[in-house]
Structures are given as structure tokens and as C-alpha cells.
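The data blocks that follow each hold one structure.
Quick note: the coordinates plus some simple rules give every number you see, no bench work behind them. Being a predicted model, the structure only gives us computed values, none of them experimental.
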Structure 1
Amino acid sequence: MNKNLFFQALFKFFAGVILVGILVFLPAGTFAFFNGWLLMGILFVPMFAAGIIMMFKNPLLLSKRLNAKEKEREQSVVVKLSGLMFLAGFIIAGLDFRFGWLVLPKFIPITAAVIFIVAYILYAEVLRENTYLSRTIEVQENQKVIDTGLYGIVRHPMYAATLLLFLSMPFVLGSAISFIIFLAYPLIIAKRIRNEEEVLEKELEGYAEYKQKVKYRLIPFIW
């Protein structure tokens with residue numbers, strides 16, 4: 001086992017737990033925020049399990065997933081906009097709970113949590129199908145076009161999964177107001193996809209033909 005990779009993954013995991021915890025519970029003004037704990041559980045427990053599996057089964061993939069430094073300037077802007085969206089969305093969800101701006105029925109967070117878990121499973125399947133996936137836009141050595149499985153349905157199944165993940169988060173937290181903020185994500189991800197496809201079409205052999213084969217980027221029959 002690569003000890004440096006292990007400690008890097010562990011550090012980023014606990015840093016994420018602490019950051020999300022602060023963003024959710026500090027605005028809420030209390031730790032007695034069930035929806036906050038629900039989100040923390042369904043977000044970080046599967047993430048920890050996936051990290052352990054990748055550590056032993058595919059450490060190279062884990063290393064690529066931990067690298068978030070974008071080389072493309074346009075993608076760097078996308079990452080910053082996404083960070084701002086999460087910052088505002090989590091804070092507003094906490095404040096919404098504290099002040100009771102808009103109370104949603106209890107079944108909505110539970111339903112959203114189920115959708116979140118299903119999306120997580122889809123995300124894991126994408127990682128299984130495509131071991132070239134990194135968090136940055138780049139073409140790797142010996143990389144090949146994947147056109148089977150979920151990649152035979154849409155060209156960017158990972159982003160399709162994150163769309164479900166991120167749009168369900170505000171409802172897990174019980175905040176319709178936060179959901180309005182998270183509606184920025186489809187626009188942000190569309191910008192990322194357009195730039196990513198430009199890079200892949202130029203640098204990845206066979207990608208132009210793949211675009212002709214699989215017509216839809218993110219949502220079947222829509223876009």
C-alpha cells in the first residue's frame with residue numbers, strides 16, 4: 001500500500017468532513033439538525049468505503065481522483081463557481097433550518113436521500129467502467145474511448161450522476177431555497193462539458209466518432 005497516497009486520501013477526506021460540517025451546522029446554530037447528519041452520513045460513509053476499495057484495487061484511479069488542480073483556465077473558473085455554489089447552498093440550508101423560512105414535509109428529505117444513494121451507485125459504476133477518470137480535464141497516456149455501458153447511453157454519465165447527487169442535496173437538507181442556488185449547477189456543468197469535449201476531440205483518438213455514435217451529452221433524448 002502506498003502510504004503517501006493513503007495519508008493524502010485520509011487528510012482530504014477528514015478535511016471534507018470538517019468543512020461540510022462547518023458549512024452546514026454553524027449556520028444552523030446547532031448540532032441537533034437531523035437533515036445535516038443525514039447528508040453527512042450518505043455523503044461520507046460511501047465516500048470512505050469507495051476510497052478504501054480504490055486504495056487496494058486501483059490506487060492509480062484514487063490518485064487521479066484526488067488531484068483537483070485544473071490545467072485548463074476555463075475549467076478552473078468552473079471549479080471556482082462550483083465551490084461558490086456549494087458554499088452559498090450549504091450556508092443557506094443551515095440558516096433555513098435555524099429560522100424556519102420554508103419547512104418541507106418530512107418525506108422529501110428521505111426521498112431525496114434515496115435518490116442521492118442511487119446516484120452514488122451510478123457514480124461508482126462510472127468509475128468501474130472508466131478507469132481513466134480524473135477530476136481534471138486531461139488526456140492520459142494510452143487512454144481509449146469508452147463507449148459501452150453507461151457510456152453507450154450518454155457521453156458524460158459521471159456528470160449525469162453528479163447532477164442527481166447535487167440537485168438532491170438541498171432537499172436532503174430540507175431546503176427548497178438552497179435548491180434554487182443549486183440550480184446553477186446544470187449551467188456550470190454544461191460549460192465544463194463543452195470545454196471538455198473540445199479538448200477530447202482534439203487530443204483523444206476516436207472521440208469525434210464516439211460523438212457521432214452517442215448523440216446525447218448528459219440526459220438521454222434531451223441534451
Structure 2
Amino acid sequence: MLRGIRIIAKNKIGVLRDLTTIIAEEGGNITYSQSFVIKYGVNAGNYLIYFEIENGNFERIVERIKKLESVLEIEKERPFEQIYGKRVIILGGGALVAQVAIGAISEADRHNLRGERISVDTMPIVGEEELAEAVKAVSRLHRAEVLILAGGLMGGKIAEEVKRLKKSGIKVISLNMFGSVPYVADLVVSDPVMAGTLAVMHLSDRAKFDVERVKGRKI
């Protein structure tokens with residue numbers, strides 16, 4: 001069973017070492033983690049650490065962590081998968097990103113009302129270097145499963161990063177545009193609203209659309 005814990009600790013050397021040592025000693029396996037220094041609020045300057053842990057003695061892990069001198073607060077949390085679910089990422093020009101988002105958000109709303117969890121993240125961004133970096137970073141995003149590229153012209157370094165991203169198992173949907181990106185994407189869709197809709201249908205456990213079955217097609 002996957003469980004989450006959120007920890008606020010002092011920003012000091014050795015905190016992560018102490019936490020992961022306890023988790024390992026109690027038989028827990030860390031499947032996801034994130035940490036950052038809190039910038040605002042009453043805990044500004046302290047360290048926020050979040051773990052998702054499977055197996056092990058979870059209650060014992062929590063009790064032992066509570067006793068650490070560096071730990072200021074600890075709380076049990078539901079894993080991100082149960083709250084935000086699978087993620088669709090949309091990158092590209094603002095107007096087209098907005099149109100793709102209409103389709104994705106509308107379709108996600110339909111599925112989420114029936115108990116699924118699918119979230120949509122957008123970022124309007126232009127420029128070959130900037131887009132290539134953004135595509136590359138998608139593989140580091142937790143729960144990201146589909147990337148939609150929305151623009152009028154994409155190629156070069158962007159296409160190379162798309163090839164690399166696909167190797168990580170993330171599906172790439174491209175709008176029908178100029179450049180080499182449509183030739184390396186899993187699916188090319190002319191209508192931006194439909195592109196967003198199909199991306200969510202691919203992620204849904206209940207819908208019957210699968211990018212793999214139409215891979216390489218243009219619609």
C-alpha cells in the first residue's frame with residue numbers, strides 16, 4: 001500500500017540522511033520524494049519534504065521521524081496519484097495551448113466526475129531552445145504521461161527532445177504544424193480541441209482510445 005508523509009524540518013545538513021535511514025530500517029521503499037526550502041509563511045526558511053512510501057511499518061516510520069530533533073512537523077498524506085492523478089502536459093503558443101486545454105479540461109472533467117483523477121498542466125512558451133528544455137523536463141515531472149505540443153512551427157532541438165522523451169514511455173501528441181515535430185510524435189491531430197480530448201481519453205481507465213493503436217497517424 002502506498003502512503004504519503006509531509007515533513008517540515010530545519011534546513012540543515014543531514015536531514016534527508018536521517019529520514020531515509022529510518023524509512024529503510026523500517027522496511028519502507030521510497031517511490032517518490034520532493035523537497036524544497038519554504039519561502040513564505042510561518043515556516044519560511046525551513047525545509048518541506050514529502051515522501052511516498054510503499055511497504056514497511058508505516059506507523060513506526062512516522063513515530064520515529066517525530067522524535068528527530070530536526071523535525072518540526074509531520075503529517076500523513078494521501079499519495080498524489082489519488083488526489084491529482086495522471087497528468088497531461090501542454091506546451092506551446094498561448095492561443096493554441098488555450099484551445100488544447102479546452103478539450104483536455106472538458107474531457108478530464110467528464111471523467112473526474114465519475115471518480116477518475118486526471119489533471120491538466122499548461123505552459124505557454126515559444127522559442128526553440130526554451131521549448132526543447134521544457135520538453136526535456138517533462139520526463140522529470142511526477143505522474144506526467146502525455147505531452148501535447150501546440151504551435152505552428154516546431155523542429156530541430158525540439159524534435160530531438162521529443163525522441164528522447166518517447167523513450168521514457170511518455171506519449172507525445174502534436175498539432176499538425178510545420179517542422180519536424182509532427183514526424184516524430186506518436187499522433188498528429190489537426191484540431192487543437194480534439195488533441196486535448198484524445199490525450200485525456202488515452203489516460204482514462206474507462207475510455208477506449210489508445211494512442212498505441214493509432215500511432216503514427218494524422219487525424
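Quick check: -11000 is what I get for helix-only ellipticity at 222 nm (-39500 (n - 2.57) for each DSSP H run of 4 or more, over all residues; to 500), calculated from one of 1, 2. Which structure matches? Of the options listed, only 2 reproduces it.
Structures compared: 1, 2; top value of relative contact order in percent (Cα under 8 Å, 6 or more apart), i.e. the largest, recorded for 1.
Hey, Rg/Rh (Cα atoms, Kirkwood Rh) derived from one of 1, 2 reads 1.06; which structure? Mind dumping the intermediate values first?
Numbers: 1: 0.97; 2: 1.06.
The value was obtained from structure 2.
The value 1.33 for Cα Rg over 2.2 N^0.38 Å, for residues 25-120 alone was derived from one model only; which of 1, 2 is it? List each step's numbers first, then the result.
Working: 1: 1.33; 2: 1.47.
Source structure for this number: 1.
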